[in-house]
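Taken together, the values in this text are just the output of simple stated rules run on the coordinates, not laboratory data. Model, not experiment: these values are computed from the prediction. Cβ atoms are built from the backbone, for glycine too; each structure is taken alone.
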Structure 1
Amino acid sequence: MILFLILTTFFTMTTTTDTLSGAAFAVQALPYDYGALAPYLSEETMRYHHDKHYAGYVSKLNELLLDSPLSGQPIEDIILSADGPLYNNAAQAWNHELFFEQLSPHPRRDPSAALVEAIDRDFGSLEALQTQMNRAAAGLFGSGWVWLASDRDGHLSILSESNAGNPIRRGLIPLLGIDVWEHAYYIDYRNRRADAVAALWNVIDWGEVSRRYALRQ
């Protein structure tokens, strides 16, 4: 319950009500223009990533929920309880919303003092954290996510998760996620995943990451 309350304070995926189908999750608009993250992420990439892939997960999630006993439940409860296609689409919808919200055309470049202290304690430095996440993202076989996560006491860890994997299934709080599915980078970087991940740091908003860290309490 504590983890659920923490997550719902910064996860904004909302439900809309349709009198024919009941509650359905809504696609959240990007908080910036499609082309605002160029040259690191192109407008074409963002349109495909958001409008096709992310929106597709939300649409499929709503379709699967029509005949599910989990219909009407918060997205986090669905992720924790479901398996198979329902879990995959719920988790991917959830993962993508956190991903898009942590990016900005005008990002805060430095973490908060509290997060810097935790990073220095658990990784040695911000540069060392980025190096470890870069290595994990480049080395993850196939599709998936690399996460910076926190426990409720503020201790940090890096998680490499295949496919739709995410920290809340481990009882942890997501702070920063790197999407290493090919649809996240292939238009701009082709098979150069390491280059794509390195470029992503230019648009990571440490203000948003720090806000998530503060909300763990």
Structure 2
Amino acid sequence: MNYFADSLAAAFQLIISFDNDIYQIASTSVSISIIAVLIAASIAVPAGITMALNQFTGKQFVQHLLNTLMAMPTVVIGLLLYGLFSRLGPLGSLGLLYTPTAIIIAEAILIFPIIMNLTVVAVTSADPRLVPTLKSLGARSTTLAFQVAKQTRFALFAALITGFGRAIGEVGAAMMLGGNIEGFTRTMTTAIALETSKGEFETGLALGLLLLLMAFAINFILSWFQRVKI
């Protein structure tokens, strides 16, 4: 009990003293996750809105595929991308392996089906009078999609937040593709695994607490948006 209490106190000390190594790792994690969310959302949100607003052959299959991809283990994504980015792989000449870019690509692929699926749910769960009303006012294609996105902005924001939470907590693909290089590709989750295995429980615990604080902040922001209905 004393060991855990002492470790917890040391972890809090690292956080409140703004330990450079801890916050450098946190900064790397946040920046990689934000970029991954922006890349995934730029495709997933328009695709999700388009899918929700239109009927087409194979729509149910696409929905099943999205549901399946949401449950795909991250190590599988990491394994496939490792094969592509490794020196002997088809994309090996790009030199992406063991770089932040490789982690960003993996996280973007990981959260793409999550954001797209939640976008589809957001649009289909909106007021059923919304789309007919917009069409009656002359809204077509791009204008219609924009107005639907505007009316469902909170739900879409929630999809992005969910994607960010999934990305920043990723460890399998980040470890395989980033190599956990200090000051370059070391994220919070990979650092927690490394520091704990080294016996540096205080450092791992400090990073874990920061992750919890981020999760709390994300949920607080989400609740605030829901309350004010921006």
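Taking FRET efficiency 1/(1 + (r/R0)^6) of positions 52 and 196 (r between Cβ atoms, R0 = 25 Å, to 0.05) from the coordinates of each of 1, 2, which one would give 0.90?
1
Work out which structure the value 1.6 belongs to, where distance in nm of label points 7 Å out along Cα→Cβ at positions 116 and 204 was derived from one of 1, 2.
Working: 1: 1.6; 2: 3.6.
The value was obtained from structure 1.
The value 1.1 for distance in nm of label points 7 Å out along Cα→Cβ at positions 28 and 180 was derived from one model only; which of 1, 2 is it?
Values: 1: 2.4; 2: 1.1.
Derived from 2, not from the others.
Assign the value -13000, calculated as helix-only ellipticity at 222 nm (-39500 (n - 2.57) for each DSSP H run of 4 or more, over all residues; to 500), to the correct structure from 1, 2. Could the numbers behind the result be given before it?
Details: 1: -13000; 2: -25500.
Only structure 1 yields this read-out.
Using the calculated result 31 for relative contact order in percent (Cα under 8 Å, 6 or more apart), pick out the matching structure from 1, 2.
Working: 1: 24; 2: 31.
That value comes from structure 2.
Using distance in nm of label points 7 Å out along Cα→Cβ at positions 108 and 148 as the calculated read-out, with 1.2 as its value, let me know the right label among 1, 2. The partial results should precede the final answer.
Numbers: 1: 1.2; 2: 2.4.
Value 1.2 for distance in nm of label points 7 Å out along Cα→Cβ at positions 108 and 148 corresponds to 1 out of 1, 2.
Quick check: 44 is what I get for percent of Cα pairs over 27 Å apart, calculated from one of 1, 2. Which structure matches? Spell out each step's value before the answer.
Numbers: 1: 29; 2: 44.
It traces back to 2.
Which structure, out of 1, 2, was Cα Rg over 2.2 N^0.38 Å, for residues 100-155 alone calculated from, if the result is 1.46? Write out the running numbers ahead of the final one.
Numbers: 1: 1.25; 2: 1.46.
The structure behind it is 2.
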